[in-house]
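Please treat every number below as a calculation from the coordinates, not as lab data. Every value quoted in this text rests on a predicted model; they were computed, and no experiment measured them. Cβ atoms are built from the backbone, for glycine too; each structure is taken alone.
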Structure I
Amino acid sequence: MEEEVFRELGLSNGETRVYFSLVRLGESGVGRIAKESGVSKSKIYDILNRLIDKGLAGYIIKNRVKQFLANDTHTLVEYVQKKEQKLAVMKKKILTLLPSLEQQRKSFSFGSFAEVTEGFHGLRSVREELLKGLKSGDSLLVFGAPRIANEKWESWFLNFHRRRESRGIRMKILYNSNVRDFGQVRKKFKLTKVRYLPNELVSPNWVDIYNECVLFCFVLKTPLALLVRDKSLADSFKVYFNIMWEASKA
């Protein structure tokens with residue numbers, strides 16, 4: 001368990017084993033450390049030097065021979081703090097790069113293409129990205145919103161709707177007929193209209209229709225999102241949605 005924590009800190013297996021050997025042995029020569037840790041002598045010096053560079057180990061010289069030892073255990077906290085500082089700097093650098101990278105990604109035209117994303121976090125990430133692409137006055141159409149999705153992710157959905165409405169983005173939702181309790185909550189949002197599919201049409205999945213793409217959301221054991229970026233497809237789904245909207249019940 002302890003060694004696993006050290007590996008999560010970014011130490012290699014060899015560094016972890018040597019460090020724990022130093023803790024157990026105290027001042028020790030290379031041969032003893034190699035025997036205790038199970039690391040070959042050919043690798044010991046390199047690993048010890050890496051631990052010294054990280055501030056986790058040091059050495060003293062006795063009778064002209066280096067004796068290695070683990071530094072005060074509080075240096076582990078300092079090591080983590082240094083990593084946090086480096087990550088904070090890296091985060092700032094990445095944030096400055098994001099606008100340029102996103103612009104390049106969007107400017108590269110693939111024509112019509114599909115993207116598949118697995119897992120809830122992936123599905124959420126795609127939907128959040130698409131929300132950012134909408135502007136005030138735009139509309140998001142949702143077809144076949146299933147009960148299971150609301151039961152699983154209602155807190156995120158409500159947060160999504162609040163942010164959507166704050167930006168002036170309208171929404172029409174065609175819910176399954178067995179989700180009227182969730183539909184009543186949606187009706188409280190000013191820019192949201194809700195209707196229900198006939199009783200015999202109960203889908204376990206749903207479809208989001210955006211300006212130039214369609215997102216198919218499958219509520220499986222591992223959720224799956226299929227995004228198709230194609231304006232003609234989006235336009236055809238809008239026609240289909242409007243037909244179903246007119247035939248649905250308020």
Structure II
Amino acid sequence: MTFKRTLLIFALSLLPTFADKDLASKDELYEGKEYSVAFRNPKDHPDRPNVLLIGDSISIGYTIDVRKALHGKADVFRIPGNGKNSAYGQKNIKKWLAMNNGNWDVIHFNWGLWDLCYRHPKSKTQGHRDKINGTITASPEQYRVNMEKIVAQLKKSHAKLIWCATTPVPEHEAGRKLGDDLIYNQIAAEIMKKNEIAINDLHAHTLLKHAEIQIKDGDVHFNKKGSAYLAQKVAQKITAILPK
């Protein structure tokens with residue numbers, strides 16, 4: 001074996017070492033459990049703005065990707081569980097706002113998919129969903145009252161607020177009726193406009209790619225690619241109003 005061939009083999013043997021050290025994947029650049037667990041909130045860095053995400057399982061799905069998108073720009077927190085419906089939100093909003101000593105610069109929030117869901121105690125479908133025999137969680141009138149009370153509390157935080165439009169109700173959804181998402185979004189939009197609150201139209205953003213990001217037919221949830229796609233829009237809206 002020639003000297004040059006021996007040297008080449010030696011050099012090639014070192015490539016994995018160099019790759020491990022210098023060519024780490026993007027995900028490996030994120031340190032901390034908050035970049036792998038949605039409910040693991042970050043350490044509060046005093047030099048960064050604090051963002052609070054409030055919402056149901058759709059927001060749980062995009063939380064980690066929003067944190068990654070705002071890495072080094074803001075500390076992104078979320079409420080400790082599923083935001084469920086607006087009545088649940090009204091009951092817990094003061095407690096959530098008190099998290100992190102109430103130190104919030106931006107709050108991105110949503111309620112809707114739980115509110116417009118019909119449930120029946122005898123239904124065997126996940127979540128007892130049943131749009132035929134079930135009862136709606138919150139009528140449009142109840143939703144309006146709850147949202148007005150929630151917004152009143154949110155405004156006391158003095159944070160910049162972003163309302164996130166409810167994502168689409170797909171055809172064949174067991175407990176939700178087509179078109180109700182539009183009705184509830186319209187109610188929320190009226191309240192936000194009256195209170196001069198920014199709106200993130202995640203509904204329209206979702207429709208651009210709904211077929212390819214939906215987790216399965218008839219399901220309101222999204223696959224991993226879909227959650228990352230939603231996170232891009234959420235992060236963009238938050239970035240636009242972050243304090244300089």
Structure III
Amino acid sequence: MTRLLAWLTLCFTLTFVTSPAFTSPFSGFTREQLPIPQIDPPVQPAGYAFSIWGLIYGWLLVSAAYGLLKRRTDATWDQARMPLIVSLASGTPWLAIANRSAIWATVLIFVMAASAIVALARTPDSDRGWLRTPVAIYAGWLTAASFVSLGSTAAGYGLLTDGLGWAFICIALALVVAMTVQRTMTRSPAYAGTVIWALAGIMVANRSDPLAVTLVAGTGMLVLAALLVWQRRARA
């Protein structure tokens with residue numbers, strides 16, 4: 001079983017990493033997908049922030065290859081592999097689904113994020129650079145991205161409030177989740193660091209229009225940064 005999990009991790013990492021090559025580019029939900037079109041919603045980070053996918057893809061691929069070659073029968077790796085496989089398998093068709101359905105894309109990205117966080121929680125203390133850190137970055141970005149998808153979709157269907165209101169709601173919810181995860185996983189600073197990266201992207205995207213979103217995202221960055229500093233001092 002352990003050998004099989006190592007192979008499956010590599011296989012689904014490959015399908016996940018290569019899936020963009022077989023799918024139309026995705027740059028947000030289109031006018032046709034939402035009753036109320038969301039063009040550049042305030043909850044969405046600036047375009048440059050999405051470049052982190054290059055790091056995520058590359059590091060996950062290196063991790064899977066290393067795991068197969070060096071940790072093929074390691075039971076501690078297997079604990080993280082099982083939920084990671086779920087996340088990667090769910091993520092493989094995500095772009096294709098996102099180009100068709102905002103609702104199902106939102107549901108699926110929450111599945112990806114939840115299983116990635118479980119995988120992160122199960123990573124061993126050893127081999128941090130080979131397993132924990134790439135999974136932490138992956139899980140951190142999915143945490144932010146899932147709430148970006150939720151905010152865009154909910155505003156697009158006119159639920160409760162508009163895009164601005166959903167930006168505040170989703171930034172707050174993402175911050176709550178990120179703080180909860182980070183407080184539990186004190187030795188995974190890359191997780192909160194990636195959420196900070198996403199919040200910085202939201203600040204750049206909004207700047208002074210609207211300023212309130214920028215201020216809320218900036219406050220979230222400071223809160224997470226303060227938590228990381230506190231955790232580091234607590235370990236010293």
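State the single structure among I, II, III that was used to calculate mean count of other Cβ atoms within 10 Å over residues 58-65, giving 19.4. Working through the options, I get structure III. Given 5, 15, 12, 12, 16, 15, 10, 8, 5, 3, 1, 0 as the derived value for P(r) over Cα pairs in 5 Å bins from 0, in percent, for residues 74-121 alone, which of the supplied structures I, II, III does it correspond to? Going through each structure in turn, the value belongs to I.
A value of -13500 for helix-only ellipticity at 222 nm (-39500 (n - 2.57) for each DSSP H run of 4 or more, over all residues; to 500), calculated from one of I, II, III, originates in structure II. Each of structures I, II, III was scored by mean count of other Cβ atoms within 10 Å over residues 42-49; the highest score is held by III. When relative contact order in percent (Cα under 8 Å, 6 or more apart) is computed across structures I, II, III, the figure 15 traces back to I.
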